[in-house]
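Below you'll find the structures, each written out as structure tokens.
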Structure P
Amino acid sequence: MTTTLRFARVSEVPRIETERLRLRGHGVDDFADCVAMWSDPLVVRYTINEPSPPQRTWQRLLGYRGHWTLLGFGYWAVEEKASGRFVGEIGFADFKRPTNPSIEGMPEVGWALAPWAHGKGYATEALRAGVAWGDARFESLPTVCIIHRDNRGSFRVAAKLGYGVVLRSPTDRDPTAVLQRPPASRPR
């Protein structure tokens, strides 16, 4: 039996602002920036392994909006407040991944940033805000993330947010780790 995370649907994606960033819903105008990011080898090497064609990126963008409409959570487009420049995307999803052990029923946080934004602390800043939103939304549910075992930068970011490894894949066929953030690690 498949469990689907369902929360109250949202008519608009919540906007969140941090000191330097704005998290907002994806729009059609983000398509070109998303295509550029998801076709960059630096972005895809630890995520989807190969550049994403525009059609797949369009489906990804539609899926982000669909998550908000159907499940009440999803991904935000992240932009730099000072310039309005597209930084990347972060958020929560239910991708129905066939993991063992199962992560079914646990929102999965994820992130990808344009290469120009790497190393500036933007991932941590955006994720702190997004995860705080998730803490209020998901209450007693643990959240998870899946990271390629060679992606040291993402492991550092995840650790700052309280995620710890619960499973490492023993094969090269699936070189990922599942990290979990239990509700108990959240600030009260």
Structure Q
Amino acid sequence: MPTEWTVRAITRAMLPVLLVLTLVEIGSGLVLGQFEAQLLRYPSLLALVPVTIGTAGNLGSVLAARLSTSFHLGTLSFDIDDEHLVGNAAATFALALSIFPIVGVGAWGLTALVSGVRLSLWTVVAISVASGIALAVLVIVVTLSATYVAYRFSLDPDDVVIPVVTNTCDVLGVVVLFATVQALL
């Protein structure tokens, strides 16, 4: 794939994507607005919001960077037997399994210090882990899909995939977190 490294080419590729992603981010804010009362009632959930969406975006960014590198090196194929593809997806899932319990404990500890405990440690950790597992699966799907679409449209995945993944993970992070809260509380 020949890449044109000019400001005009990058802007032409990114402007439509960024305009759509701006609208997607508005959706995230709307979801947060609907759960404002619940966030104020349970400060631990309020502490989980930025960390959860940030962690999901970071997981997606790392996976996107690895897939983009494999793509540019010519070692990536979109085949289920591809070791790079499966290995990176498995590593992303394993990282999520290891980090989200720590996120839950941290959110609970922070709110216990600042505002008192309203939810038990196990409830906050369960919400964090369940959200993290669901988000890890969604992050993998979104990242693989965005990378594949960039490949199909001859776009440079370095320019397109990470913004798509991080913005989509912001919205998915909020939606998944509150769906998990509704299921567990």
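Here are a few things to note about the model shown:
- Comparison of P, Q - label where FRET efficiency 1/(1 + (r/R0)^6) of positions 43 and 83 (r between Cβ atoms, R0 = 25 Å, to 0.05) is highest: P
- Identity of the structure behind -30000 (criterion: helix-only ellipticity at 222 nm (-39500 (n - 2.57) for each DSSP H run of 4 or more, over all residues; to 500), calculated), options P, Q: Q
- Looking at mean count of other Cβ atoms within 10 Å over residues 59-66 over structures P, Q, structure Q comes out largest.
- Structures P, Q, by distance in nm of label points 7 Å out along Cα→Cβ at positions 115 and 147: label with the highest value: Q
- When FRET efficiency 1/(1 + (r/R0)^6) of positions 27 and 91 (r between Cβ atoms, R0 = 30 Å, to 0.05) is calculated for each of P, Q, the greatest value falls to P.
- For -0.28, -0.55, -0.69, -1.04 (log10 I(q)/I(0) by the Debye sum over Cα atoms at q = 0.12, 0.17, 0.19, 0.24 Å⁻¹, for residues 107-162 alone, calculated) the corresponding structure among P, Q: P
- Structures P, Q were shown, and distance in nm of label points 7 Å out along Cα→Cβ at positions 19 and 155 at 2.7 was computed from P.
- Each of P, Q could give relative contact order in percent (Cα under 8 Å, 6 or more apart), but the derived value 19 comes from P.
- If you line up P, Q by Rg/Rh (Cα atoms, Kirkwood Rh), for residues 51-138 alone, the top spot, with the largest value, goes to Q.
We did not get these values from a lab; they are worked out from the coordinates using the rules stated. None of the values given here were measured: they were computed from a predicted structure. Cβ atoms are built from the backbone, for glycine too; each structure is taken alone.
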